[in-house]
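Right after this note come the structures.
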Structure I
């Protein structure tokens with residue numbers, strides 16, 4: 001049997017393109033930014049409901065990513081979820097009386113923590129706790145409440 005040189009070249013190119021595609025997808029779906037995060041500090045915030053928030057979710061200030069959620073745990077004394085966030089040291093002048101809110105990207109998007117700056121002259125430091133928080137709005141609960149209002153006579157329960 002005679003081998004076709006063109007077929008071998010085509011197969012090799014196809015394999016190389018496949019490997020390049022896998023490498024591209026791997027770099028796009030992993031958090032390479034975490035490897036180059038630089039100096040950071042951690043702060044905590046307690047929420048009555050974190051909804052679908054996950055570790056690795058972004059932390060933003062004015063829509064700009066300033067850090068990420070590193071952990072979520074349940075405090076058995078307060079029965080609230082404690083969210084630990086790692087924030088880049090470049091953002092070291094966030095007022096200490098800022099508010100942390102769990103927000104959603106779009107209508108059904110992923111959840112993240114948005115920081116709303118306060119007016120304090122003191123800044124958040126490593127180990128601090130953000131005391132003012134707004135829990136996640138669970139879309140299903142909101143829809144159920146609206147439907148319950150429409151189902152009852154006169155819109156009242």
Structure II
């Protein structure tokens with residue numbers, strides 16, 4: 001059985017380590033022989049393969065209909081805090097938790113809405129990279145730059161399962 005996968009990187013490329021998912025998506029695309037994303041491109045116009053990838057500023061409910069067409073979703077983002085490893089790859093379950101303190105939609109919430117609205121329950125994973133520098137600049141900290149290839153390797157391992 002074919003497993004149609006979408007990899008969704010998200011973050012702000014103008015906030016140093018917060019934009020690491022853009023580098024991960026492009027390195028993944030390079031290794032899969034796909035066209036690299038230009039700054040400002042989302043990749044939404046180039047879907048239809050076995051392993052698609054996009055980059056967004058943040059997760060939004062408007063992509064749910066698109067996601068309903070995939071068997072597997074891999075989310076890629078930077079994380080803060082010391083409760084996770086520098087590079088973390090773990091399954092994500094559908095779960096909606098209301099938050100009045102943020103406008104961000106979590107991968108779990110997106111999956112919960114996908115399940116409710118489209119009766120769709122794709123396999124899902126979160127690949128998160130610990131960020132250290134979130135200043136307004138286009139370069140990554142050296143610690144984050146060193147995690148781009150290991151993050152790509154983690155994604156390829158999930159794809160090859």
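Nothing in this text is a laboratory measurement; each read-out follows from the coordinates by a stated rule. Quantities reported herein were computed from a predicted structural model and do not represent experimental measurements.
When Cα extents along the principal axes in Å is computed for each of I, II, which one produces 42, 41, 28? Working through the options, I get structure II. When relative contact order in percent (Cα under 8 Å, 6 or more apart) is calculated for each of the structures I, II, the largest result comes from II.
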